[in-house]
Structure 1
């Protein structure tokens, strides 16, 4: 199995293990970039439990996740295995209420602001 196939398998395992997964630079407690910090803030504001996966700790993950999602930047948010978007998309969806609608559709409880 190639490195790419192994990495894709690992990504699928991460996604199947948690309803909300954020592939980010750093950790939820110590984000290593402002964009990752912004998405952590949005998720935390909604009271969501999520898994943060530090892409800086794994060069293969950092390389192949872009191919997996067909998205060029980080962070990358997934809800129930579905790619949602990066920082700007998540922030805009939150502000418009689309993110909350998506969570409702997926059966994920969150705190009303």
Structure 2
């Protein structure tokens, strides 16, 4: 029973994080819309199930990377709003993580469409 109680709270907290990111982060909303278009194309085009799975999974990973980046930025801004080189490095690295995951999704699309 304890497992289900903990699971319930994990779901509630995770959903709250997604809702907050949707409300406050333009980048998150942009990636959600991009993923909806990508998913629609993945189901509309004559792709193999494994190809669809790769496209959909990479799209979710882009969203996860954006959520991690949002968390990093929020934590740094909470600590201090002063400009500091380490804060810049952390924020830039988070952004680079989003970019790397988006590039991976783009590469998958190119390989699937050309191959």
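Every number in this text was worked out from the coordinates using simple rules, so none of it is lab data. All values reported here derive from a predicted model rather than from experimental measurement. Cβ atoms are built from the backbone, for glycine too; each structure is taken alone.
When relative contact order in percent (Cα under 8 Å, 6 or more apart) is computed across structures 1, 2, the figure 31 traces back to 1. Once Rg/Rh (Cα atoms, Kirkwood Rh) is evaluated on every structure in 1, 2, the highest one turns out to be 2.
When mean count of other Cβ atoms within 10 Å over residues 13-20 is calculated for each of 1, 2, the greatest value falls to 1. For structures 1, 2, calculate mean count of other Cβ atoms within 10 Å over residues 21-28 and state which one comes out highest. Across 1, 2, mean count of other Cβ atoms within 10 Å over residues 21-28 peaks for 1.
Each of 1, 2 could give helix-only ellipticity at 222 nm (-39500 (n - 2.57) for each DSSP H run of 4 or more, over all residues; to 500), but the derived value -15000 comes from 1.
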